[in-house]
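A.B. asks: Following this line, the structures themselves.
FYI, it's all coordinate maths here, none of it is from the lab. Every value quoted in this text rests on a predicted model; they were computed, and no experiment measured them. Cβ atoms are built from the backbone, for glycine too; each structure is taken alone.
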Structure 1
Amino acid sequence: MNCQMFCKIILAIVLVSNIVHAQGRPALTHEQQKSFLSERTASGTLIGQFSSFGSMLYAVHDVTIHSDDKEVNDTRLEWSFPAYYKPTWSELFDFIARQTGTSWKYDSIRDYWVFSKPAMKLPYEIDIANHWTSHDEGLYVGYTPPTAPVGMDIYALGLYSPELAQAPKMLEKVRNSWAMQFAEHFKRNVTINQMEKVIVDGAESLYFEAPAPREGFLWRQWVFIKDGQAFAIVSTLKRDDTKLLTDVRSMVNSFHLK
């Protein structure tokens with residue numbers, strides 16, 4: 001059975017089951033909502049479109065996410081939390097909202113977690129270089145100079161809340177995982193030891209650079225976690241473009257978590 005057929009079957013089950021669901025369970029109280037959102041999910045992996053992923057959540061976890069916006073329902077969810085980390089429902093919902101350009105809240109009438117526009121506010125601020133522009137793509141924000149089609153992107157890679165005793169070790173592991181995931185696209189057999197430690201907004205980031213596939217261009221990345229939130233700042237510029245590199249480094253240095 002292919003994925004498309006499986007998703008259709010799951011969706012059919014959800015449509016029928018929702019009738020019973022809506023009639024058979026009272027709305028969550030405020031305290032119950034808080035308790036649920038702090039629980040950890042079985043997996044942070046995001047599969048398929050928002051609508052099909054929502055069907056899977058309902059079938060497997062009895063959790064209903066919903067959007068009245070067709071564009072949101074058709075949005076394909078990508079990326080995931082590292083396999084060894086189980087996010088809370090709140091963290092997973094934030095990650096979904098970031099990708100779909102929405103905010104989320106609980107609808108007590110329908111017993112749904114509803115995702116709708118406007119988008120969540122960015123968790124950081126930077127001083128954008130003169131004449132550069134920005135465009136929010138959901139999972140990342142692109143920053144474009146006036147003299148090139150691309151310049152710098154900032155990825156918001158989720159909020160992590162491991163138990164206090166495990167926090168330093170776990171957060172370092174998460175940071176390293178993301179750094180490797182980005183770097184491996186540009187250099188085979190790369191290791192963490194080949195990355196330089198650079199401070200960004202008071203946090204230790206892993207800086208890495210390597211030739212980009214396009215001749216004469218250089219890939220650069222800064223990956224770090226600040227107050228539990230993971231970020232990757234990436235840039236691809238002409239190797240000899242010192243002006244744009246100065247702009248990028250200035251914006252990286254201005255990064256500040258709200």
Structure 2
Amino acid sequence: MTALSFGVAAVFLPLFPLSMVFNAGFNRIRNAYLRAILLLIWPQIGLSLLYATDLSAPRWFLSLALFTSVLYAFRAVSLREVGQWLGYLATSAWALLWVVALFTHTDAQLVRVYALGFSLPLMLLALLGGRLEQGFGAAYTGLYGGLALSVPRMSGVLVCVVLAIVATPLFPGFFAMLATVIATTPTAPLAALSIAGIWLLWSWAGVRLLQGLIVGPASAGEAPDLSLASTLGYATVLAALIIGGLYFTGGPQ
């Protein structure tokens with residue numbers, strides 16, 4: 001892989017310090033639908049660039065990808081703004097696609113499925129974040145709480161979406177992470193241990209996000225809850241993610 005192709009691919013499959021390009025641009029976008037589209041297509045562009053080049057890469061790529069993923073996962077633990085949290089979790093997840101593509105010899109189409117499995121729940125949270133901004137004026141943890149009491153349908157969907165993002169069992173991210181840990185253990189046990197640690201950091205970040213939004217007394221502000229039709233729409237997408245995860249990535253490759 002040439003230095004130029006590395007640089008371009010490292011923007012779309014973010015590697016530090018080029019990961020700052022994506023996060024700076026993402027934070028400037030305020031439209032929830034544009035954010036959702038970006039979360040879907042950005043890693044797919046990166047994978048297209050990656051697979052258009054020679055896939056042989058030096059070993060330090062593995063270290064850089066893991067460092068990027070750990071860095072952004074750890075930073076997400078303390079973030080309060082939902083949009084920034086989204087960008088950092090996306091960066092952490094997409095950086096691991098370098099490990100999958102270059103060091104586990106996973107089929108290219110399956111790697112694209114992994115990318116979709118990471119991106120689709122993030123898209124859903126981008127849309128929910130837009131609803132929070134419309135209803136409360138901002139999407140910050142701790143600014144308002146008790147959403148479980150004031151907007152129960154949105155809260156239930158939000159919890160399920162965050163669980164999908166942090167790769168809990170049955171969602172595609174879980175199978176992608178499990179397969180990556182298993183594939184890297186024989187040849188790079190420290191890398192496998194690092195990926196497991198990243199996985200735990202995602203869970204920690206997800207718990208803190210939900211704690212700041214869901215738990216506590218209901219906020220004094222009023223915001224409309226999700227309609228029944230919207231709730232069913234989100235539930236359908238989440239169910240499709242579970243079915244897709246079981247079908248496409250339901251076991252180590």
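A.B. asks: One of 1, 2 was used to compute Rg and Dmax of the Cα atoms in Å, for residues 71-174 alone, and the answer was 15.1, 48. Which one was it?
C.D. replies: This value belongs to structure 2.
A.B. asks: Identify the structure, out of 1, 2, from whose coordinates helix-only ellipticity at 222 nm (-39500 (n - 2.57) for each DSSP H run of 4 or more, over all residues; to 500) was calculated to give -24500. Don't skip to the end; give the middle numbers.
C.D. replies: On the way: 1: -11000; 2: -24500.
Value -24500 for helix-only ellipticity at 222 nm (-39500 (n - 2.57) for each DSSP H run of 4 or more, over all residues; to 500) corresponds to 2 out of 1, 2.
A.B. asks: So, one more: When distance in nm of label points 7 Å out along Cα→Cβ at positions 47 and 191 is computed for each of 1, 2, which one produces 3.6?
C.D. replies: Details: 1: 3.6; 2: 1.8.
Of the structures listed, the value fits 1.
A.B. asks: Also, quick follow-up: If mean count of other Cβ atoms within 10 Å over residues 63-70 comes out at 17.2 when worked out from the coordinates, which of 1, 2 was used? Mind dumping the intermediate values first?
C.D. replies: Numbers: 1: 17.2; 2: 21.1.
Source structure for this number: 1.
A.B. asks: Which of 1, 2 yields 26.9 for mean count of other Cβ atoms within 10 Å over residues 87-94, as computed? List each step's numbers first, then the result.
C.D. replies: Values: 1: 20.5; 2: 26.9.
Clearly, the read-out refers to 2.
A.B. asks: Let me ask you something else. With distance in nm of label points 7 Å out along Cα→Cβ at positions 111 and 215 as the yardstick, tell me which of 1, 2 scores highest. Show your work: numbers first, answer last.
C.D. replies: On the way: 1: 6.4; 2: 3.9.
Answer by largest value of distance in nm of label points 7 Å out along Cα→Cβ at positions 111 and 215: 1.
A.B. asks: For the read-out relative contact order in percent (Cα under 8 Å, 6 or more apart), a value of 23 was computed from one structure; give its label from 1, 2. Write down the numbers at each step before the final one.
C.D. replies: On the way: 1: 15; 2: 23.
Computing relative contact order in percent (Cα under 8 Å, 6 or more apart) on every structure in 1, 2 gives 23 only for 2.
A.B. asks: Have a look at 1, 2 and say which one yields 20.3, 65 for Rg and Dmax of the Cα atoms in Å, as calculated. Spell out each step's value before the answer.
C.D. replies: Details: 1: 20.3, 65; 2: 17.8, 57.
Answer for the origin of the read-out: 1.
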